[in-house]
Structure I
Amino acid sequence: MRQQFWLSRWPSQMNGFTIALLSDFHYDPYFSVDPLHAAVPMVNSLHPDLIVLTGDFVSVPLSGSHAEAALDAEPCARLLHQMTAPQGLWAVLGNHDFETDPVHVTRALQAESIRTLANQSIAIERNGGRFWLAGINDVISGTADLGKTLRGIPAGEPVVLLAHEPDFADVACRFPVDLQLSGHSHGGQVRLPLLPALYLPEMARKYVLGSYRVGKMSLYTNAGLGTVTIPVRLNCPPEITLLMLHSS
């Protein structure tokens with residue numbers, strides 16, 4: 001999926017900057033591993049400037065040990081590490097990551113050079129232009145702090161926010177955020193013709209899939225790669241989003 005956004009504060013020197021957005025991997029060695037394997041060469045063929053990963057690398061188990069479920073972060077991170085971009089790979093954690101073992105998931109990602117933003121922002125620079133990539137902790141976990149995340153960013157400079165849950169946009173739009181990138185909804189995962197999605201998780205019931213305008217802020221919700229609860233997608237295929245950003 002290719003999307004273009006025109007942002008009023010985007011630096012003209014960085015027009016055409018591309019971001020590959022992937023989300024909701026829910027790694028397992030039987031089902032969700034297949035779209036992830038397919039995604040790696042596809043992303044590399046797009047030659048994005050930056051790759052962002054908006055959480056849920058593992059899944060909360062229906063039964064059994066949460067700590068053992070978090071171990072799936074390691075093979076997931078090894079696969080994701082095969083994707084490359086000049087400005088690197090950046091991630092935030094999702095609710096499943098927080099409910100299993102967020103420390104282990106973070107360490108697994110960082111061991112594969114995937115930098116994790118936890119209520120933090122980092123400056124991304126190219127051709128004399130600059131924007132800030134911000135990432136908040138998972139909202140459902142109660143540890144997200146957008147004020148802290150944006151602290152220290154100079155006034156007037158553009159911000160791209162990684163937030164696992166898309167409905168956080170109703171909060172983020174009240175801050176100086178230009179574009180929010182999210183996942184979490186799986187796009188509904190199973191969609192029947194002419195009917196709304198059969199199930200949507202908390203904090204993904206308003207901005208379910210695709211592009212939105214929330215106040216002065218733009219939002220994109222990615223359908224994700226993996227599945228949860230049942231290994232089935234219907235009328236809602238896995239998604240890689242390539243976003244191209246321009247000054248308006």
Structure II
Amino acid sequence: MAEQPSQIAVVTGAGSGIGAAVALALAAEGWVVVLAGRRAHALASVAERGAGLAGTLDPAPTDVTDEASVRALFDGAVQRHGRVDLLFNNAGTGAPPRELDAVPLSEWSAVVAVNLTGAFLCAREAFRVMRHQRPRGGRIVNNGSISAHVPRPGAAAYTATKHAITGLTRATALDGRAHDIACGQIDIGNAATEMTEGMAAGALQADGSVRPEPRMDVADVARAVCYMASLPLDANVATMTVMATRMPFAGRG
């Protein structure tokens with residue numbers, strides 16, 4: 001029996017946290033994973049951690065807020081590996097908690113540039129590649145967040161962008177039907193990464209108190225994304241929420 005060709009994934013925000021965990025999990029399952037992120041040294045470190053896995057980790061320094069950089073990311077993936085089967089659209093950023101009337105426009109714009117415009121640029125380029133490749137099609141998984149459903153206090157910019165990701169996901173899923181492009185969203189709550197270390201010490205709550213919040217192993221997020229990626233293109237997880245069981249979510253706010 002002929003060996004099946006490797007599937008090709010692009011993971012953004014792959015230099016640390018959820019992106020790195022997902023990239024390593026995909027590589028462990030035999031995927032070729034293009035690692036996208038701003039910090040070349042961090043991408044190289046992830047690739048080194050994955051040495052010896054069944055798949056391949058290919059660092060590709062990228063600024064998701066820059067149109068030309070994102071175009072080069074996907075063109076390079078096709079040139080080196082032939083196609084793109086999966087985009088995990090994961091790159092994101094936050095901002096310090098602030099009352100709405102204290103949010104500077106520059107801070108708002110910086111969050112929108114990464115979380116929304118960056119996600120759009122990556123989805124657009126993945127869509128372009130997937131609709132024209134043969135065999136055609138592929139899958140896009142957008143990282144939403146618990147904040148795509150309910151906000152944290154003082155997080156207007158982050159919450160607005162994550163709600164917008166839901167709209168981008170639904171529009172991409174609809175427009176992708178004709179081209180065998182599936183699109184789903186994973187909403188993650190309190191994965192144990194460097195970004196959430198402060199939550200273990202204490203996070204601002206809706207009643208104004210500061211309390212520690214439980215976190216979950218980031219490997220469980222990676223397993224969830226790998227499951228979404230494993231489905232045939234005629235099946236799709238439209239939305240999945242994976243979260244620390246005891247974190248505040250139901251009734252939050």
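Work out which structure the value 28 belongs to, where relative contact order in percent (Cα under 8 Å, 6 or more apart) was derived from one of I, II.
Of the options listed, only I reproduces it.
Given a value of -12000 for helix-only ellipticity at 222 nm (-39500 (n - 2.57) for each DSSP H run of 4 or more, over all residues; to 500), calculated from one of I, II, which structure does it belong to? Working shown, then result.
Values: I: -5500; II: -12000.
Comparing all candidates, it corresponds to II.
Of the structures I, II, report the one carrying the highest value of distance in nm of label points 7 Å out along Cα→Cβ at positions 56 and 224. Intermediate values should be presented prior to the final figure.
Numbers: I: 0.1; II: 3.1.
The maximum falls on structure II.
On volume of the Cα convex hull per residue in Å³, which of the structures labelled I, II is highest?
II
Given a value of 1.6 for distance in nm of label points 7 Å out along Cα→Cβ at positions 152 and 176, calculated from one of I, II, which structure does it belong to? Display every interim value, and only then the final one.
Working: I: 1.6; II: 2.7.
So the calculation was done on I.
Every read-out reported here was derived from the displayed coordinates using simple, explicitly stated rules and does not represent laboratory data. Note that the structure is predicted; figures quoted are calculated from it, not measured. Cβ atoms are built from the backbone, for glycine too; each structure is taken alone.
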